[in-house]
Structures are given as C-alpha cells and as structure tokens.
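Each in structure tokens, the structures are laid out below.
Nothing in this text is a laboratory measurement; each read-out follows from the coordinates by a stated rule. None of these values were measured; they are calculated from a predicted model. Cβ atoms are built from the backbone, for glycine too; each structure is taken alone.
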Structure I
Amino acid sequence: MLSIEDNAKYTEVGPGTPGGELHRRYWYPIAASIDVATNEIIPIRLLGEDLVLYRNGKGVLGLVQRRCPHRSLSLQYGWTEDEGIRCAYHGWAFNNEGQCFSQPYEDTAGEGTFKDRVKITAYPVQEVGGLAWTYLGPEPRPELPRWDILERPGVDRRIQWTVLPCNWLQIAENTLDPVHVEWLHVNQANVIATREGREPPMPAFKHLKVDFDIFEYGIYKRRLVEGDPEDSTDWTVGHPFIFPSTLAQENMFQWRVPIDDTHTLHFIYSVTPGSGVVTSDEFPYHDEEGQLLNEFVSQQDFVAWLGQGEVAPRNLELAGRSDRGILMFRQMLRDAIQAVEDGKDPIGVIRDPARNPIYILNEGASPHTTRLLGGGISLSGLPA
C-alpha cells in the first residue's frame, strides 16, 4: 500500500507539485496533427494548465496560456494570424513564443513600448509521426524521443484518443500488471461468451511466471504462460513500459497524458503496412446512456481504470506477488521525483540528438498473447 501522502505526491500533476515537476521533464503528445487545421484554435488542458493549441496563418503550431493577460478573455475566442494569435476582446496579439506584438489602442495612443514588456506563457510544439508534441518543463529542453514507430516508413498510422475521467497513475500501473490479461480480457470474454451460448473466443491460459527488468527508458514486463515454450519472446524479451506512462509494443504505442489530477488523455497509436495515410478518431468509453463500454480489450482496460475511481485509494490496497512490477515502478517514480528535486534528469530524458531515432526490443509472435495484446478480441469474438 501507499500512504495518503505518497499517493498524492505521485498522482498530483499541477505546477509546483512533485509529480507535476517530474512530468514537466518529458515531451507529451497533445493532439493528432490532422485535427489542428490552419487558423484553428483548440482549448486544451495539460498538467493542470489551461492552454490553447493553434495553427497560425503560416501553418505553424503554437501553444500558449488560454487567458489573455489584458482582461482575461480566453484566447480560444480569438483568431490566428501569420505571426500568432489575437484576442477578440481588444486585439492584443501574441506570437508562438508568447511575446505580445500588437496592442492596437496602446500603439496608437503613443505607448508603443508597452507590448514589449508583455509576455504570456508559451510552450514549444513539434510535429512528429502525425502527432503534435509539447514540453512544459524548464530549459534547456531535452530531445523529443523519436521512437521507431513514429519514424517508420511505409505504414499507415491510426491515432485513437480518449479523455478518461481518472488519474494517469492507475492507467500506467496497469501496464506493469501482466496477470490482468488472463482475467480481465481472456477469462471475462470466455465467461460472457459461454453464458450467451457461444464458443469462447480465446483459449484460456494461466501465467506460470512473470518478471521485470529495468532498462534505460523504463521497465520490461515478461511473462511465461501455460502452453508457451521457455524460449517464447513473451518470456525472453517481453515488451517495454517507457517511463513515466507509455506502453510500447512492436506496432502499437499507448501514451497516457495527464490532463490534471482526475483526467487523462489516452492515445492508442498503431501502424500497419500502407502508403502513409494518417487517421484520427475518438475511441469511446461509454454509450449514449453513460454506461461504460466493455466490448473491446481497450474498453475492458478503461473499465478497470475508471472502476478504481478518479484517484485510486492506494492506502487501502493489498498488494500480492503479481504486483512486483507495480512496486518496482513506484520505486522508480520515487527515485525520479527525487532526481528532479536534486536538479538532475530523471530516467529516460534524452539530451543527445544523436540517440534519435530510438529502437527498442519488443516481443514477437506468441500463440497465446500476441493476438490479444496486438489488437485484441471483443467479447463477441470479433477482432478488436
């Protein structure tokens, strides 16, 4: 279990909090590039900060604080220009670095230097792999990790996103929990199918061994399940969890982006052979009546995460042997927060541009788990 104080330290993500300062050392995806058209302004919330993401008249993305410093109107109601974004209230305008470059009445009234002294919070944005990424931390900023899946040629990219009303940590911890696959996904699907008079969609299996290995970007999760040989790549290689919150598989990554303490932007990013087409769509977690969906593997995960409440009460939990990966992750989280407090880089921060792009080992084919984990099954037995 965790104390209430430690749980707060790990789950709070706002400015000045231990967890928030840690998250500000990493780049995060915030939108699919194709979802931000030229001259479009999108309000977003990230790490407890209210911001607007926009594409100026020259097609360059900008990310600045949402509140205009003049009279506090949200900049989402303004418009973009070639050099930046302009507030609708009195016309103050700001470039992508946050510098005010126009104050119409102040300029004509002879106070032309006022704008030079006005600057709003602005963050860098880069577009890689069809995603818009940002970094909210101190300078000098680290390199944006260009994972192989982002740079891979000859593929189509599907970006699915969901805003989930729960804290990022219970989502991240799920990745370090091998045994839940056996129950939440396989056994649940089989139980429901049997009750409905259908054939079970997946062969049931048991976990015989699980293990975890720390590497330079996070933790490898390995499993040996009943019926798999000892040289199965699920056991000899496994698949990596990239600190602080990313699940990495050969053809699919999941990024869990903290919006605030009780909401997370969840991306499922998958690639298939193709001609470079990029698509973006929302992946639902509830139906029109607000009931949680439970059909696909990802939705089953959503139920598990949301079912713990907005912030899981870790002071009440009883950890078992299968939770060693989660406990290892929490120690890594503790060490990373301490590193930031000591003025050092936490694990996985990249400073050397020569290290990009990044290739990491991942599990190969496994007769029991790859079909499930690589795309999933639905409770009706159809591919997810």
Structure II
Amino acid sequence: MNYNFDRLIDRKGSGSIKYDKMSFFFGRDDLQPLWVADMDFATPDFILDAIKKRLEHPVLGYTMRQEGFFESYMRWARKRYRWKVSRQWLDFSPGVVGGLALSVLSMTGEGDKIIIQPPVYHPFFDVVKGNARQLIENPLQRDAEGNYRMDFDHMRSIIDPQTKMIIIANPHNPVGRVWRRDELEELAEIAVKHNLIILSDDIHADFIYKPNQYTPLASIDEAVAQQTVTVTSPSKTFNIAGLSTSIVVIPNENLRQKYRNKIKDMHLFLGNIFGNIAFETAYKKGEAWLEELLKYLQTNIDFVTGYLAEHIPEIKPVKPEGTFLMWLDFSGLNLPHDKVKDILINQAKLALNDGKSFGQNGENYFRLNIATPQSNLKTALEKMLVFNEF
C-alpha cells in the first residue's frame, strides 16, 4: 500500500473533540477514544499540499467557490455513484448537519411532522425538535438474521396530512446498512404518494464494502428526485470534517430556492477558503487513496468480528455494509445497559458512543469507530476482555 494507515498520530491537545472533550461527555479523560465519527488517519497529503500552496498567497480575504468546486463533485458522483448530477442542482452548506437543519427550516413549517428512523445519528433528533417540528419515529426493525430493515407498513400507518418530511441516512449510521435499490424504491413510492420531502444524509456514501452498492435516492427516477434533498461531503471520506464544507443536491427548483433564501437570510453561504480547496482537491485526486483506505477498513472490520467471536462471543457486532462504524450488541452479556456503560468507561476505560443516544431501541448497543490503526483496535478489544469476568 502507498499510504500508511498503521501510523499512530497523537491528537491530544489539537482541539480534537474525540480526544480533548472526553471528560465533558464521559466524566474522565483517561479513556481510549473510539467514539466521534472522524478518522485517526492523517488527512491525505495531496489535500494538505493544496492548502499549503494556498497559504503562499498572503491574503485570506472573502473568497467565492469557483466552478471547480462543483465540477469536482459532479465528476465524482458520475464515476463513483453512476449518478449524473446537474450543476444547477448544487448548493453549499457549512457542514452536513447544518444542511439538514437549513433544509428543515426552509422546507417545512413549525408544527409539521418529520419522520426519522432510529436507531439513527443523534443530530437527526436535534434538527427536528430544536426547530419546533414534531418528531415522529419509524424505528428500524431487525429480522431473524439480525439485519436491520425499514418498517414500511409502520411508516405508512404514521403518515397524516401534517407529515411533510422524512430524514434518512444512506448508508445508515449507526447500523451500517447500505440500503438496496428495491428498499429505496419502496420508500420513494411512499414519499411520492404522500408528497413527502426526503432529506437524505449521504455523508458515508464512499464507505461501501463489496458486494454492497450505494444508490443515491435521487438517482432512481425523476419523480423521487423532485422530492429528494441530498446532503453530503468529502469530510468523512478524507478526514477533513473540521473544515465544515458540504454540498447540497436539490433537483426541485422550488425547494432549491427555498433553501437558498434561508442560507442567504442566515448569511451562511460564504464558507471558508481552505474548505473549498480541500473539497475540490479531495474529489479530484482522492480515488486511489480511498481504495486503499477501504481495504484497510475491511481488515479492521474482519479483525473486530473475528476477535469478538473468539474471545467475547456474547458481544455481537452488526457487520457493517458501509460506514466506518460498528454497532455492537451487548445484550448477550445479560447485563443492564447502564452497567455495561459503567464497565466500558470505568473498567475497560473505553469511550464508545452510547447506543441510547441514537434512540431507545439503541439500548444494549454501543457504537465503535473502527477508522483507527488496527493496533488501537487490538488494544481496545483486549480491554473489553474485562466483560468475561461478569
């Protein structure tokens, strides 16, 4: 491999939320952090070099996004996702969650009902409830094989005239599903029938493990494209989340104008110089780096799966089809959720995301970030051996 994903990088003291904010969230700062969904790998050198090149210019004034910003995403989407994206559909967002919030604010009204599918990325709850919309839950269901599915019958039963939007994660965080085309087609059929806007968080679209295949919802057909808003970014893929630069894909002209009016009213449209450069460079030069990263992450998934099966079989991972996150099921230990959490923090000294933060059906689950050198994962799993004492 041309890139060294085994390199250990000391992130303490860099302002990293994952490393420097642990005491706030976990009550202590001596934990091994495997929670926040950024990677412990170095940002690719070609991105850092592009930023350094821009720093040779002595003025960092107001800067617009040039056409290369948008063209880089269009080329990436066409090649990686087989999705032909029109330039006029595209706009900026200062981060994916910001794009979700701006879409909620601009496309729905106070008191409108918005569906989410827990267990799901916890900011989904915030962008609904924090903006005075009604949160309606359509929980994912696990089938007999342990795979998560959308519950379409329940979805149909909870839609009424006040229901205006559904927010999905494609691929899904935290359970790692890469939604199949037939699943998305059924969702699209429901949305078109009931005139629901589908707000799709596709931030993990580049983390797909064979033989799974990512399908952008808006690529299915023109009808669903007109009701879909896709928010995405290279920030997860290339570990540049701190640059807060994302893109929003809105084929529907009316919805697109509502979004643009809102981002203009809130004066959030400028972004930052280095985010623009990193975004464009990532999509222009990043494909070979990504392919090596995916191979490394697959070895990490296999390592975690094999280690737990051999040494702590009561802890069962939901094998991800996508993302760099593993959803661990601790129910086989027959311990209360809060007891498991206490052991993880105060005995194993590990910082994992509490499954309950993703919704009540996250009880007995914790989320593990596997985008870290495999030696870190080995250390963490060895610390989990403490559960064999219970």
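Could you figure out which one of I, II the value 19.8 for mean count of other Cβ atoms within 10 Å over residues 59-66 was computed from?
Numbers: I: 19.8; II: 10.9.
This figure was derived from I.
So mean projected area of the Cα convex hull in nm², computed for just one structure, reads 21.4; which one of I, II is that? Derived from I, not from the others.
I have -11500 for helix-only ellipticity at 222 nm (-39500 (n - 2.57) for each DSSP H run of 4 or more, over all residues; to 500), calculated from one of the structures I, II. Which structure is it? Before the final figure, lay out each step's value.
On the way: I: -5000; II: -11500.
It must be structure II, since only it matches.
When FRET efficiency 1/(1 + (r/R0)^6) of positions 11 and 179 (r between Cβ atoms, R0 = 25 Å, to 0.05) is calculated for each of structures I, II, structure I comes out greatest.
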